[in-house]
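What follows is calculated from the coordinates using simple rules that are stated; it is not laboratory data. All figures in this text were calculated on a predicted structure; none of them were measured in a lab. Cβ atoms are built from the backbone, for glycine too; each structure is taken alone.
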Structure I
Amino acid sequence: MWTPTFCRLCERGCGLLAEVDGGALRALAADPADPVSGGAPPCAVAEASVGALRDPRRPLLPQKRVGGALVPVPWDVALRELGEALRALRTAHGADVIGLVLGEGLVRAPLAMGRALAFGVGSGSRHIFSELLDLVGPRLRATEAMLGHPALLLSDLGRAHYVVLVGAEGPEAGWGPGQAGGKALDELRHSRKTKGTKVIVADAHKAPLCADADQHLALRPGSEPFFILGLLSAAVAGGYRDKQFVRDYTEGWDALVEALAPWSVERCAELCGLAPAALAGVALKFHRSPMAVLHPGWSALTGPHADLGAWAWLCLHTITANALRPGGLYDHRGIIDLHVALGLLPQAEAPRVCGLDAPLLALQAPAAGLPAALRAGPTARPRALICVEADPAGRLGPADQAALDGLELVVALSRAPSATVERADWVLPVAHPWEREDVDLITSAIAPLDLLRRAPALVAPAGEARRTEDVLRDLFAAVHPGLRGSSFGLPLTLTGRALATADLAAWQDRLIALATDAGPEALATAPFRLEAGASDRSLWRVSHPSGKIQLVPSFARAALSAGAGAAPPAAGPLLRLSVRAGAGPDALHQPDPGAAAPRARLHPAHGWAEGQRLRLRTPSGALVVHAALDPNLREDTVQLSLARWPAAAALLPPASGGAQALDGLAVQLSAD
């Protein structure tokens, strides 16, 4: 029997048909009627998920570490002992003693995401870290500073006449956070055919996408924020702005001119490894186009200068009148408008996470800020860490892994083996996405369609695995934290406590009923979809009292100041780790899990042979890899996927300021 569903293993959210027979998932196939994927076939990661349900490496029983080994224990024992241990730590050391790390995939599991946030807020801890915030945090901070509220603005790739793609991995890995669906490439090709849309790709790798592009700019790894800043600088210096739009809908033009004075096009181009004329030419054509958009890929707004890049990204679209409009960036309300809730949680009034000089955003901190919290003073750092479908140990360097090992208690809610599971004191097995029901409440507000979808559970949870939201509910009840010492105000704390143990499915149904004309029963039968027409891509929402976009808020000044010391790297290979193409969400979904050693892409100019064993070394650590020669890569680049091979974390320096530098690290190569 074939059942309509949608995939929750990556950001695309592709619609699929699932064949279930005898209580087992047998196969996945394309769903030609799905409006998100447009009938695209299952990717390698989705195909791997069929076997992942039955993989013998999967944790299927609650386990406790005894004498260095994990041994099975009953659920009631696990919850009772964990509750006692967490309650004792909280009583002795205060609310911030319990930390949570939320995996990026939780954004595709609204009930689990809501329960995890309720657990953290209800327990009163500021230590709530989210892997998703590493990717979308800079954009949310920039939009809140400039628009007055956080918004995950989307790229209108299908309508634009001039498209700048910062990152070439879109067709293989999806088009970035919030940009659901796999049809963007088809939309671009159709747009090029019908209206001559120009496509420019800026990336260290000349990927297959570049064959369809009009221009490829080989960026130096890690320089993406300065590339976007260089386009903004060229636009301001050349007068490439929409004067009427800037006059009527923005504030701070003169301040912008002054702020960009130290950032000449030549300086930005040097940081990127490009000719200044290349930046100036793209900026001019961006300005002259009727509708233009710069779309940042997965790795474009990461690292220590991500805030700078995010501000420049929104500012460039604003001065060229491509912000909050079709064909440029647009604000998607969706069927469920989550921006209303985000607007009630401004950064200025949010608690500040211990060890970081930054407020929580949407009640969370970037997961990259965890190392700083672990290195905070003994009265400020967490003593227990609950990892909710997350693998923080797999993303930490050796020094930070040692700090993680020094915690008194590490709990892993996991469906797959990982570096964190190997270190955890407790492992609690959770259901796979195919084993639980999900409604895309969150993605309905960030996908480019007014669409609400339900994915029924295809099969029963394997072994004793349970839904993540149920495990967190019972664990919170076992901890039973009081109200003393909460880092949040009483209303938020009480709300968190109520939601931490409430029937979230009932609240989900109420929200759907309030937000739609049909109610949750519209999702009860195949194809489990509720479509509400075309998205409004001309929605104008600016929350500042003046009703105008702020071009140079204090956020921008801080980001510019933080980047003031940036300089071109010394000669030698540069590492690029933030590559997601083809990577599964965990070890069970990797397309090639049997690789003996990580494969590092190198340009043949490095002089190594195909398949040769090499040792990569940074000041923080070393890693043995196999060389994969790629003439389409910048000659000074060594490309390695941290998502596919977490062992590459050994090369990372300690994170600082809530941002992990993944790209642009100097690396040495030698034969192993």
Structure II
Amino acid sequence: MEKYIVIFTFVGAIAALLFAALTAAKVLKFPEGTDKMKKISASIKKGAKAYLKRQYTVVAVFFAVMFVILCVMAATGSLTWFVPFAFLTGGVFSALSGFIGMTIATSSNARTANACIEGLNKGLRVAFGAGSVMGFTVVGLGLLDISIWYTLLRYVFKLDAGAITSAMLTFGMGASSMALFARVGGGTFTKAADVGADLVGKVEAGIPEDDPRNPAVIADNVGDNVGDVAGMGADLYESYVGSIISACALGVAAFNGFNAMALPMIMAAIGILCSLIGTFFVRTKENASQKQLLGSLSRGTNFAAIAIAVISLPLVNICLAGKINDFSKVGYYFAILAGLLAGVLIGRATEYYTSDSYKPTRKLAGKSETGSATIIIGGLGLGMLSTALPIVIVAACILVAYFAPNGFKISSANINDGLYGIALAAVGMLSTLGITLATDAYGPVADNAGGIAEMAGLDEKVRTRTDALDSLGNTTAATGKGFAIGSAALTALALMASYINKVEEIAAKAGKEVETVFNLMNPKVLIGLFIGACLPFVFAALTMESVGKAAQSVVKEVRRQFKEIKGIMEGETDPDYATCVDLCTKASLREMVLPTIIAVVVPIVVGLILGYQSVVGLLAGATASGFLIAIFMSNSGGAWDNAKKYIEAGNFGGKGSDNHKAAVVGDTVGDPFKDTSGPAINILIKLLSMVSIVFAAIVVNFSLL
């Protein structure tokens, strides 16, 4: 049975990649529009590819150093020789996901703008098609990577289940490392350009968004692709494979068999097929409201979620009980349902707090009537308040997922069964990532399309349509971040359990006993808890500072060009777009290194100085505070952005009013919140766990000396 399951995971992965290729071919058949539209699109594509080339060059140095370190550990017997190579493949596949997504996005922006000339539905289909390529490339490559390694280690090298999960966790570390570079670097680029363009263009010069007279406008559009597409692709690739790998690892602990490892893989494959069918439900009518647009996307995601919920029951029975009609392990099915439902509810909560169709964001827009300070205060308060509901949802999900496998018998709950249930809940939450990510990734394409429509001087109704798609994209992006952050909390909890299991395994091999009850009154655990809780704050501060410094250089450059280059404001002379692109590139590459190094080094240093017990505290503290900060920053940023768009739609004075300028300031504060610091934190908390597991042998052996 297990062999057939593994074969089907390959089928699911190939189906996803084939669908992505066919969809890409279909999207590329649409015309790009006028020569001017083609020229603008080509400039954006050129800048995005140049940035990624330089980013990957810097990242390659980090991966080379880590590869050597892992090889040394393998030579000393701390790791198997598969681990260094697994680490590389995780990074390569993660980078490839982002690169493919960015390539199709930069090829679809002008096509979306041109499609919006004919109608809103056609524009949605082109932009959503581009997003679908991104979504199914991520899940296809992720499942392919997992399937290849599982097959090689299980059937070619015939390793035991524990050795297989050790190697697979390492390619998860590679994927997380690449994702952190991509998110921080791309996020710094896009938000530095966005903030610079808005503050000088909209607020100081009083020109519209995406006006071709703004020297930072091309950099802003390039940033949408390297941050919101390439960075997001690498991020969600890491989230997807991380949830599956952690479930595989805990399946070994709970069942000590291969079927428990195969269940998350077959669920992912079925989720791909359900998501694929769901894409055909996404369409809308002309002049649709944002609620109607959101409803058209929700039809696809809801179908996929319902389908995987129905199919998961026989999968659990077959994999864990051995028969399709044996319901003895039905508790694990309830754990999967808890994850699916939690993902949907977190998405709805995020939508409520960030969409301008609802009271919180409209109320936030009203605060612009008293200036920038009040809209910033209001956005901060909204983001903080928005953390309460996701915490309750995740807490309820953890309770159900932990106790359901034990028949809800709290007094006799088996810890390994419960932790495997939590890991399956994370897999359930991300099982429909193909279509969820498609609804997320289409947003930057629509944003670029709006910029091209403005710069190419298209009819105002075209910009109105692209703005409608873009505004919806802000909400779906925030919803996507909510999914990623929620799954990160569950996955990090599962990985923490894997770390404890790894500590016990290493100590047993050394013939030593270790303390596996981690009491908060133990000063080592408590110190680790405080250090871990502090880490997301330090990380967020570093990334916010990075955006601030990069944005300053862009603001100064835009001001210089307005002052020194004659004829820009009259439209007689083209600005120097390339200089702004180069400034953002240099700043983002420089600033992305330190946060990633901190994520890798801190758990190792804490473990060597304070011991393995402190590492457990560190992981717990980072997970708890990181989840809250990520939700807070993501929702504040999304609400500020949509409050600005609500005003631009003609409310509270409309474009060019003092209220609009106040909202633009709020949006510039929210930009690094929602697109740099917030989403990167969910990668941070998982990378800390994976680094701790990979380097556990060094920490534990040093502690036992």
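Below are the figures for this structure:
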| quantity | calculated |
| --- | --- |
| Computed 3.8 for distance in nm of label points 7 Å out along Cα→Cβ at positions 199 and 247 - originating structure among I, II | I |
| Identity of the structure behind -9000 (criterion: helix-only ellipticity at 222 nm (-39500 (n - 2.57) for each DSSP H run of 4 or more, over all residues; to 500), calculated), options I, II | I |
| Distance in nm of label points 7 Å out along Cα→Cβ at positions 31 and 135 from the coordinates reads 2.0; which among I, II | I |
| Test item: distance in nm of label points 7 Å out along Cα→Cβ at positions 103 and 463 calculated as 1.3, pick one of I, II | I |
| Answer label among I, II for the case where mean count of other Cβ atoms within 10 Å over residues 327-334, calculated from the coordinates, equals 23.2 | I |
| Structure (I, II) behind the derived value 24.3, 79 of Rg and Dmax of the Cα atoms in Å | II |
